[in-house]
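Each value in this text was obtained by applying a stated rule to the coordinates, not by laboratory testing. These numbers come from a predicted model, not from an experiment. Cβ atoms are built from the backbone, for glycine too; each structure is taken alone.
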Structure 1
Amino acid sequence: MLAKGGPEGSKSDQQRLKSMKLDGETVRICDVETVAQNKGKLIRVSYEQRRRDGEQQRRQREIYDNGNSAVILPYDPDRKTVLLTRQLRLPIFLQDGIEGSVEACAGKLDGEEAERRIVKEMQEELGYKITKVQRLFELYVSPAAIMEKIVFFTCIYSPANKVSDGGGLKEEGEDVEVVETTLEQAAAMVLTGEIVDAKTVILVQHLSDRMPAIAPG
């Protein structure tokens with residue numbers, strides 16, 4: 001995550017980018033400006049790019065940096081069920097009027113190791129205590145404008161792992177409903193448009209494709 005702060009943050013951003021040696025064979029970062037900052041940061045990046053035809057072109061893009069995150073879809077192989085959440089997502093509500101988005105459990109890393117962070121998120125949101133998770137892959141969901149990289153996980157769970165009703169942290173404004181359904185039904189929810197969150201669709205399809213390979217242990 002890029003350094004925080006107003007004008008000082010902009011300077012830090014430039015120093016950070018310089019130290020990361022982001023200039024490549026065809027791209028050179030010229031300037032980084034912090035446009036707005038709250039929980040995340042909107043930055044304006046000026047850069048030069050050498051096109052495939054050899055022409056040098058100067059461009060400017062606005063990029064939202066809200067930190068990296070992790071997401072998990074727990075699976076019970078005995079009952080063939082998965083654990084999902086339902087909660088308000090304001091962008092979805094503003095676009096489609098949907099008040100409850102069905103999604104896999106996820107959370108920001110905030111500098112923490114992805115495995116450790118997602119275990120905490122599961123206990124906070126889902127109410128299940130899991131010690132072993134399986135890391136699958138890392139993806140950018142909207143790389144044209146959003147800097148966030150998401151680490152994808154799955155794990156084996158059972159009713160014995162339940163330690164609370166979950167629901168998230170009230171002090172952080174979370175009001176999470178736990179949704180347990182079969183993986184088959186979750187896949188059907190993708191097809192009917194009930195699940196519209198990209199990271200959840202990816203996990204549901206991934207687990208559906210490799211179902212025979214998932215087993216306790």
Structure 2
Amino acid sequence: MRTKKEALSLIAERGFNASLIVDVGVATGTDGLYEVWPDAHYVLVEALPKFKDDLERIASGLRSCQIFNAFAGRAPGTADIATAPDQPHVHWPADIAPPGWPRDSIPIVTVDSLVSPRLTISPATQAILKIDVDGAEIDVLEGARATLTCDCVVVIEAALLDERTARFGRIINFMTAHGYEAWDILEPVLRPNDNLLWQVDLVFVPRDSALRASRAYQ
């Protein structure tokens with residue numbers, strides 16, 4: 001299967017010219033997301049304070065970029081969380097986390113509130129939305145309903161077996177209900193103990209996208 005960079009490069013080769021790229025769940029960075037459209041404006045959204053230096057490093061290599069230390073969700077607000085000291089991506093609600101985990105109060109923003117000041121939201125506007133949030137994908141998408149009315153390529157990490165956040169089917173259902181179809185499947189991750197498929201990245205485009213213009217096999 002293709003990598004993110006290979007898929008995004010293919011999309012660019014087919015004439016897609018993203019003017020805005022939103023990276024939700026940046027952590028240490030998203031391989032392949034920052035090179036294909038160097039003239040685009042980038043919006044980096046990462047909630048965990050431990051990745052602050054990574055965000056600044058990524059932004060320093062981009063021509064136009066904004067950083068938001070926040071969660072992306074369905075509505076503005078605040079989340080009280082605790083993060084695992086030895087697992088950089090793991091965080092729990094503060095009220096149920098182990099007492100030794102560092103606590104933080106993190107703002108919640110919506111994707112639409114970040115996108116609308118930067119570009120006109122219309123079917124002619126081309127944008128990229130990447131989501132990697134380990135379980136809260138539908139919340140992020142609910143807060144991106146206006147953005148999804150653009151000509152938007154959406155790349156979402158989707159787990160198949162995770163007992164708490166298995167969400168492959170829910171993501172498919174949400175996106176098809178909002179006029180999108182799966183366009184590619186990227187970067188499979190296998191579970192180490194038995195080699196079963198654990199997660200993939202799903203790529204969605206609008207149902208009437210030029211990227212889907214040809215439906216023939218050859």
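Identify the structure, out of 1, 2, from whose coordinates Rg/Rh (Cα atoms, Kirkwood Rh), for residues 54-173 alone was calculated to give 1.06. List each step's numbers first, then the result.
On the way: 1: 1.06; 2: 0.99.
Answer by label: 1.
Matching task: 16.3, 50 is the computed value of Rg and Dmax of the Cα atoms in Å, for residues 78-133 alone. Pick the structure from 1, 2.
2
Who wins on Kirkwood radius over Cα pairs in Å among 1, 2, i.e. which is largest?
1
Out of 1, 2, which structure matches -5000 when helix-only ellipticity at 222 nm (-39500 (n - 2.57) for each DSSP H run of 4 or more, over all residues; to 500) is calculated?
For helix-only ellipticity at 222 nm (-39500 (n - 2.57) for each DSSP H run of 4 or more, over all residues; to 500), the value -5000 is produced by structure 2.
Supply the structure label, taken from 1, 2, corresponding to distance in nm of label points 7 Å out along Cα→Cβ at positions 158 and 198 with the calculated value 1.9. Write down the numbers at each step before the final one.
On the way: 1: 3.7; 2: 1.9.
The read-out was computed on structure 2.
Name the one structure among 1, 2 that FRET efficiency 1/(1 + (r/R0)^6) of positions 46 and 118 (r between Cβ atoms, R0 = 25 Å, to 0.05) of 0.90 was derived from.
Structure 2 accounts for this read-out.
One of 1, 2 was used to compute volume of the Cα convex hull per residue in Å³, for residues 30-93 alone, and the result was 184. Which label is that?
Working: 1: 184; 2: 106.
Source structure: 1.
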